[in-house]
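Asker: Some structures are shown below for you to check.
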Structure 1
Amino acid sequence: MSEKIWLSSPHMSDEGYEMEYIKEAFDTNWIAPLGTNVNMFEKELAAKVGVGHAAALSSGTAAIHMALKAAGVEEGDIVFCPTLTFSATANPIMYQKAVPVFIDSDYETWNMSTEALERAFEKYPKVKAVLVVHLYGLSADMDKIVELCKKYNVILIEDAAESLGSYYKGKHTGTFGDYGIFSFNGNKIITTSGGGMLVSYNEERIAKVRFWSTQARDQARHYQHSEVGFNYRMSNVVAGIGRGQLKVLDKRVEKKNYIYEFYKRELEQLEGLEMMPINEWSTSNCWLSCITLSGHVKPIDIMLALEKENIECRPVWKPMHMQPIFKDYDFVSHYEDDVREFVPASTDETINSIAVKHEDGKQLSVSEDIFNRGICLPSDTKMTDEDLNRVCKIIKGLWV
């Protein structure tokens, strides 16, 4: 069988930057829980994206959880959350016993629909926080989202787990809100094997997050705790990997964009195939190169053809309002007249066909449509032109 081509796997630097910092951690015996690498990774990441303060944590999910807690989200509070995202965005809302209200996408950005968001504010004017995502490295329409949050005096949290290295109008994603989240999971554009970062301009809130995430241990000779704490801090070894990876972020963004442009050049002329949208006001890191289909070739056809040749690809994220765990929560569609009972749409069978309507005749929401027609193509930064041509040849063969 041909060599495996991965969707997006870890890619350590050719220069060995990571090992320098890991060796330092071992040589000084600062393995865990904290140390110089943690402190410096926080400072270097904050400087890279141009925000004041950062807390290095065990995962991007932990960072979202701490952002919600720092924002004062408590039991019963409403949090607006994009429906088209990974469950790690929505799960921390449940950790705080808050109530998610899922917001549809738009076709221009694939991210939170500002039309739907505006109607959600009208329906829930006492919402506690807005949690926006920059999906696949595509930036959301931040001007309008920031404007709405200011209008309603609501805290804005950015899940930039997939968009480190992306810009909106010249400014890093993750730096527009009160809090920003980055992920260094194994499949991200840079990785620490697992880990995340919470950034903010509010030094006091970041200090509080560091306190909570280190088991909320009070300053006392004995072990004393006045608040519930969490074991969320990043280890010094993991942070060393992150410091090394941060040095090659720009190279990884360049390669991800090269992969996107390669697919665009080779595949976009195929009937019914469209690349994910990159707008002129944004610069995407192209974390994953995604396509949608509207012709005779269906997503499942491409997925099965690639899998047969030992090539990994994935469907686009299944919307949260379609997930069984979230089926009882409200969903605000991009379309004003789309009001429905909270019953999840069709499940895994959805990607086997291209539908534009539900069985009841109602038009699919934008997020459902993107899920229904979307595929994430292999976007591994170690891919060669030979690998890319191999993928494209298989896909083109389905149009013969």
Structure 2
Amino acid sequence: MKIVIAPDSFKGSMTAVQAAEAIKRGVNRVSDKIETVLVPCADGGEGTVATLVAATNGKTKIIRVTGPLGESVEAAYGLLHDNQTCVIEMAAASGIDLLLREELDPFKTTTYGVGELIKAALDEGLRSFIIAIGGSATNDGGAGMLEALGAKITDSQGKIVSRGGGGLADVANVDLSSFDSRIEESQFIIASDVQNPFVGPNGASHVFGPQKGAGEADVRELDANLTKWADVTEKETGFRLHEAVGAGAAGGLGGALLAYLHAEMQQGAEVITNAAGLHEALHGADIAIAGEGQVDFQTAYGKTPMGIAKAAQKQQIPTIIIAGSVGKGIDTLYEYGVQSVHSMINGPMTLDEAIEDAEELMEDCAEQIIRTALTFSSTPS
């Protein structure tokens, strides 16, 4: 029997790699003759770099860049095993988790550090990029990133506008004469599940601004600023961001990547599973095991387990999902090759207890799943 183990991270308790190794230990309790292939995955959010580096035997580079409020932070980017593909998490440089709640300020937070990560990878000779854009603290429409790559963003008097979503109130022009020419030689893929447009009631400011520290009046002001930035961008590039699907991701960073870096937006889970080599790993497998902290009706909308299930279904391989908790609406998953969904929680316990014992709970759950699978399998273990 061959089993492909491809979980996402369980936030607060296990990385995707730790979860995969815990599942493997549970499988090995049943039989050490079962072949296991570990392909830890992600959906473009937190842990994407670490997950892909581990899955492809790549390596990580750590540099110092500008943090969301201008402070110096350490941030990593990943170099995959092909030594050609760079993976960047925008949250490593401009993420909401880098700030305390009271520090959140979308008028000031910047994506400048994301541009510095891209520039560092370009300096290393890399020209193929996967940019994961979940977990941002920013609402600057990607202006900071562009500035770090050489763009001059100015007001009507020719002065450089201040960084952050507030500075966009003054934007009048974008000068790309010193923009990094290596961008034209490069390919950028955006890993994101966000479908929101750049501006408007469903745009970056209105939907995501409040979680980044914006009040009701702030949201309206930030949206007006992004609209002005979108107008200037259309004038400069011919690309209309305003209603573009996914342009509102990461406070509008998605839009800047689309308009200025000619990026292609793809579903996060699909990008990561392709890069991690999931399709190749599934060849000849009998079962795929996916996993995520919460599995419910939202899982069908592009979450990692759905990406695993769809890939496995193409090869007629059933998928079993292990979750921290199982919510309503999981019946839709069965249409995509999911055989069953299991919570690893085996009795009454607090969240802290579940987090502390997560790996042991995962092992126990995996063991019981495999024992059941072997009961109904004609394939020798």
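Asker: FRET efficiency 1/(1 + (r/R0)^6) of positions 71 and 159 (r between Cβ atoms, R0 = 25 Å, to 0.05) was computed and gave 1.00; which structure, 1, 2, did it come from?
Answerer: Derived from the structure labelled 1.
Asker: Between 1, 2, which one scores greatest on relative contact order in percent (Cα under 8 Å, 6 or more apart)?
Answerer: 1
Asker: Can you spot which of 1, 2 the value 0.95 was calculated from, given it is FRET efficiency 1/(1 + (r/R0)^6) of positions 95 and 143 (r between Cβ atoms, R0 = 30 Å, to 0.05)? Please list the in-between numbers first.
Answerer: Numbers: 1: 0.50; 2: 0.95.
Label of the source structure: 2.
Asker: Can you say which of 1, 2 returns 1.00 when FRET efficiency 1/(1 + (r/R0)^6) of positions 103 and 367 (r between Cβ atoms, R0 = 41 Å, to 0.05) is computed? Provide the component values of the computation, followed by the final result.
Answerer: Details: 1: 1.00; 2: 0.40.
That value comes from structure 1.
Asker: Identify which of structures 1, 2 gives the largest calculated value of distance in nm of label points 7 Å out along Cα→Cβ at positions 183 and 319. Spell out each step's value before the answer.
Answerer: Details: 1: 2.0; 2: 3.5.
Across 1, 2, distance in nm of label points 7 Å out along Cα→Cβ at positions 183 and 319 peaks for 2.
Asker: Now a separate question. Quick one: Cα extents along the principal axes in Å came out at 75, 43, 35 when computed from one of 1, 2, so which one is it?
Answerer: 2
Only the coordinates and a few stated rules stand behind these numbers; no lab work does. Everything quoted here is computed from the prediction, not taken from an experiment. Cβ atoms are built from the backbone, for glycine too; each structure is taken alone.
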